[in-house]
Structure I
Amino acid sequence: MKKTVLFLMNGFGVEQSDSYNIYSSQLMPNLDGYIKRYLFSTIECSNYNYVDGYRFFSTGNKYPLTYMLLQNHMEHFENDTNMQFYINNVAANSKIQLFMFLENEKNLEQLKYLLKYIKSKKSNPIFLHIVLTSADMNDYKDLDRMISKITYDYNDCTVATVIGKNVLFGNDLVSYMNMLKTGVGETWKDAARKFDSLVNNKVAPFDAKEFYMNEGFKIEDTDSYFIFNYDYVDASNLIANISAITPHVKYFSMFPIKGIKYPMYNYPISQGSMDNALKSIDAKALVLTSASFMPQINYLANGLNNSISENISYARIDVDMDTQQIHDIIAYAPYDLIIIDYHIENVNSVKELTERLGSLDKMIGFIHDICVSEKISLFISSLYGIKREISMDNFMKVFVNLSSKVPVLVIDPVFNKANFMIGSGDIYTLAQTIYTNINNKYDSDSVLIHKKGYLAKIAKK
């Protein structure tokens, strides 16, 4: 086994031609020096947030497998017995309260098919409660665009409330339940203005408190409830609170949720995952990350499964961990792979981003020195690059686009610039490269190419 560190500078990517110029050798002298000294290139990356990034890194899937399952079923809801069971339980002259997980355009496409199916069977009014699932403040602009599209193009439903996933499935639902019960609360006809406020206050979408956009959604005992989810959540507190107000209703969900008896489909599980790859080479990994990211990373690293892996452990890097502890973990902890999960994206201004990049560069230098002195392989990369507007000052905003490609830096005496090069690939190929580096019995694609073999291949052509 060859001990390996993967340092992730998530949010950091290659500046595109339309981006404000934020990177410089003066701002990040360590990274600039290592790029010139060690094996370096860029690889393709179409991810804009950590969920998509970790999913692709772990499983090779750009979208959740639940998306693909629904894609295969959505044109055939008519023939689905579970869907028919749901429709049969929608009471006449009642409201349909539909809670929709919203993150990307795929959600809109699949929502459209569900609404079309329901309306082909029932004339009940449909009130849409939008659940924001993203951890990335960069996503607010896209979320506003999608909500506008629903408002103006989807005539089969009315946008009612908007709420963050962590709030909806959290412990404190007093204010939200009061809104559902009375139809009264914080109102925003224009979601964009509310989202601007949330960005200014550094509130991620999945932590957004509730507000409503249209009236008429007040819950009643005859209403039906359907949660259009893509992943597992614990809805038992939400269901208990709603049932206290409307005790005689049934609850349905697209995929299994704790607290709901009637899901339409079971979860597909990815055969390929970080956990399975580590298991195949008998390797152990430690992920150093913020506590808030651990559950989601665990789910994605386990192949879209919430089980606890024997091969992957977690430690909080954001609380009470000094540089000596990080040094000791890298140098002495009994793990074959250590992933250091660093983020730069949650900033609102050029000043904040510049400061974050400066801190990132110092961390890169610190990790580099440990790995070189302890003869540990070091890969430096990112699972996604940010693409968003940030403030230059009180009057001007600039567009920062670090998407499309991310850097890959390999610091290892074996993989030197004289004998190796970095070929084409993506984040998933990078993951396979790292597993192979840990144990060369792992047989898969790699972004690392031996120049001698590559040149020989070219010569034969």
Structure II
Amino acid sequence: MVDKKCLTALKRGVKSWNKWRKRNRYLQLDLRGINLSGEILLGINLTGVNLAGATLIKCNFCGANFDGADLTGANLSEANLSGASLCGVNLTGAILIKANYRGAGFISSNLSLANFTGADLRVVDFTGAQLSGANFHQANLKGANFTGGNLTRANLELAQLEDTNFNHANLVQANFTTANLTRAYLEQANLNEANLTKAKLFKTNLSLADLTDANFSATNLSLANLTGANLTDANLTQANLTGANLTDANLTQADLTGANLTDANLTQADLILAKAWTTNFNQSILTGACFENLKINGQTSFSKVVCQYLYLASAQQKRLPENHQDNLRSSEFETMLQDLMDSVEVTFNEDINWVIMLDAFKSLQQKFPAHKMQLRYVEAKSNHRFVVKMKVKLSTERVAITESFRHEYNLLALGKESFATPKNINIKRKIRQELFSAYEQN
């Protein structure tokens, strides 16, 4: 309920109100639920005032001070708060549709679930603000500062975010679909599971950002800085990464299907288990990149790439060429690519049954005769797992081959439980020891 003394003072005008506030600066002012729609209150001092549930539609609060005020659930649609100070304000669940906050400050404010749809928030300072679940749909946030802010699950679809600062911000599961993030700053930001489908990130700084499981499908990342970024399991299908800097980036299990990485810098990047079907790596720099189990096909292009050396295993293991004084020859690079295209790998745990594994492979050969499969080798990994590598003529059915191999192995294992005799267990242990000894020597 609105305090009568507050209301009387407010009716005398802004100048009178501000003088009264100076004389009564320690009063707890209650203006909950007040309706001030359409009022012109330039420069008014509303610090610490309780305005929860207030109706402030189309009010002009230009230059006003709301520091520490409670605006929970307030309706500020189409209000003008340009140049206003809103530090430490609680705007949880407030409605701010098409409001003008240009140049305002929301430092450390609580804006969780606030609705800023279509609002003008250019150059607004949101440093350290709580904005989880906030709605910025089609808002203009050019040059705004969200440094260290919490925007978990915030909606920034179609928002204008050119030159906006999100450094160190929490953007987990945030929605940036079709947003314009040209030249935005996202250094060390957390974008885990964020949706950036069809967004524009031209020349955007994403260095050291956590982009795990993020969706960059059909996104424009040309000339973006992704140095040291974590793109594990990220979706980059059909993304434009022309000229992007991916030095030291982690692209483990990322999906690069149909992506364009022309002129990109992938120096020391991890491409472990990444999908690169029909991907364009033309003229990119791949020196020191890790190609372990990189998935490519005949449409993956590597024309005029720069690659002095590369690694075929994680942690900079299995250097190619082995001699650190030598540079990788183009013929060696082509052979390596052919080996990746013609190979299918299946991982087994340490309890692999070698007889059943061979029987399963024979069944697989019969099921896929056109692939002319050959067993290349079985490799012991340091984590006590074994990788069976097969050569195939075609590579279009890798998933089907892998699943069929596991299926055949499991079926045969169920029917041959009696295989685990003491004699065969000793044979299996001997084989395992020999494999791990060979692994340690390599």
Structure III
Amino acid sequence: MDIYLVGGAVRDALLARDTTAAAHVDRDWVVVGATPEAMADSGFLPVGKDFPVFLHPQTREEYALARTERKTAPGYHGFAFHTDPGVTLEEDLARRDLTINAMAVAQAEADDPARAALIDPYGGRSDLENRVLRHVTGAFAEDPVRILRLARFAARFPDFTVAPDTQALMANMVGHGEVDHLVPERVWQELSRGLMEQRPSRMFEVLRSCGALARLLPEVDRLWGVPQRAEYHPEVDTGVHLMMVLDMSARLGASLPVRFACLCHDLGKGTTPADVLPRHIGHEERSARLLKGVCERWRVPRECRELADVVAREHGNIHRSEGLGAAALLRLLERCDAIRRPERFDEVLLACECDARGRLGFGEQAYPQRERLLGALRAAQTVDSGVIARQVMQQIGRSRENASEPPAADAGPRIAQALHAARAAAVALALKAESPT
């Protein structure tokens, strides 16, 4: 049997993104001329469900038998795989998505792929040098996930362009309904990975240019061409603003929940009635309703869904929070569940900062709302809820002894009211202390 290192480890070594290929965290191996029985006899552990994949007995890396595949039905799962010792390395590489991922080096040279004898039957090195994302063969059209993967690679390598013939092929796939057969798990997997790349806006630009965004995320796609008030948004176009917000989230090192919240925070602007444009009154609530549909469609994880809902509903109020007094600030904190979940509230504020700075000419602006709200939160947290509860219960007890109060069935609401009042007083005191004399 012959073993080859393929895919991302080779690509990244040639790009000098990972100078020590042996330490690459995601090395893929292809085995040519072997059978499942021969692999098992060599100590490899079979793990593949759809086709023969094995774990190395020492490194636990995946080794797949060279294979070809044939389209049998629409969508991601509609494939039949063929493996036997006669399948060549070139045939295996031909089924891969992009030329830059269809290169290989022999196992003996795998510790330094950049200096190894490169096996490159489809021109991957040339496309790397020219910064081009290009499909390997027409088999690209058989798997709609490849559209999402290419878009994700565009976000990872933002200086790469999509080859014109690949662009046309993706548009043709969308036109023939291939994207409509994608399963939620794979869509979310690729979207979430793309959101975490260097320039997430590129993923959505690529998806939009081939028509896939309109099928997968019509709520996002319709934002392009929707105007905003130029005094607040010099970039005017809502879609352009959204891309700036996403790239700001990457610049600030935001987590996936924050980046997803950035993606969805302004969905409601796409449904603003034309006669009120460029104003977007009530878009926050509309955004939250549309967000729910997106999350159900693609089975978005709860952590992402809940953070995005808070940001969609409250980002406008958070932006305007510098003008709020203590009582209004506390109500905002309570709506955001900030006292109970301060770590999540910090992420809410980061998403709002990305929104504020993701505007033309505002990229270097400070976001003072963050510190003011965090200061209000710290003040509210100084109130001991246990002490307040005991005080209220003591008051109820004394009142009952005097027969001037009914039974303590309303203790819960009274404790909540007293706790709110104490927190409001603490926030007011903190604001007063911070005010210039």
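Comparing relative contact order in percent (Cα under 8 Å, 6 or more apart) across structures I, II, III, the highest figure is found for I. Source structure of the calculated read-out (mean count of other Cβ atoms within 10 Å over residues 52-59, 25.6) within I, II, III: I.
Computed over structures I, II, III, distance in nm of label points 7 Å out along Cα→Cβ at positions 28 and 60 reaches its largest value in II.
Source structure of the calculated read-out (P(r) over Cα pairs in 10 Å bins from 0, in percent, 4, 17, 23, 20, 15, 11, 7, 3, 1, 0) within I, II, III: III.
Could you tell me which structure in I, II, III was used to calculate helix-only ellipticity at 222 nm (-39500 (n - 2.57) for each DSSP H run of 4 or more, over all residues; to 500) as -6000? The structure behind it is II.
Structures compared: I, II, III; top value of distance in nm of label points 7 Å out along Cα→Cβ at positions 156 and 284, i.e. the largest, recorded for I. Given a computed value of 27, 26, 26 for Cα extents along the principal axes in Å, for residues 212-299 alone, which structure among I, II, III does it belong to? Comparing all candidates, it corresponds to II.
No value in this document is a laboratory result; all are computed from the given coordinates. All figures in this text were calculated on a predicted structure; none of them were measured in a lab. Cβ atoms are built from the backbone, for glycine too; each structure is taken alone.
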